[in-house]
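Read-outs throughout are calculated quantities, based only on the coordinates presented, and are distinct from any laboratory measurement. Every value quoted in this text rests on a predicted model; they were computed, and no experiment measured them. Cβ atoms are built from the backbone, for glycine too; each structure is taken alone.
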Structure P
């Protein structure tokens, strides 16, 4: 059950990150979910290193959103040569 919740929250975080980074029209729902999940793992790995810890599903959403925004910024940097 935790894995299903992680997929749903990761998908929401990826969708919100794509809206924030203005890449929503360029990618579909599958890529939004993938970016959100990878961003969640990236944020869950990097944020505790700087002293930020969030608990619960809202904390995972915040962590995944931050990680997905960073991931989209890196992808945009390599794809276009600039962060949007």
Structure Q
């Protein structure tokens, strides 16, 4: 469960109530969740799937592959006909 918000006191109260009712662990600040890496800085919170993609490339043995241009015209206006 991820708890977030701007009211620190409200978060602490919710957390305490949850701990009283359920057996839970506090894993600290969010760093990685469902393939999304969460980075905290002075400028805000940034999310990335870099770690997920790197693991996927390693699993498929494609880490050393070279980049390729997109085989489609960039900014092409796709039209769907029914």
**Message:** If you rank structures P, Q by distance in nm of label points 7 Å out along Cα→Cβ at positions 33 and 49, which sits at the top with the largest value?
**Reply:** P
**Message:** By the measure relative contact order in percent (Cα under 8 Å, 6 or more apart), tell me the structure among P, Q with the highest figure.
**Reply:** P
**Prompt:** To which of P, Q does the computed value -25500 (helix-only ellipticity at 222 nm (-39500 (n - 2.57) for each DSSP H run of 4 or more, over all residues; to 500)) belong?
**Reply:** P
**Message:** Tell me which structure, out of P, Q, gives 8.1 once mean count of other Cβ atoms within 10 Å over residues 41-48 is calculated.
**Reply:** Q
**Item:** Which entry (P, Q) yields the derived value 21, 15, 9 for semi-axes √(5λ) of the Cα gyration tensor in Å
**Value:** P
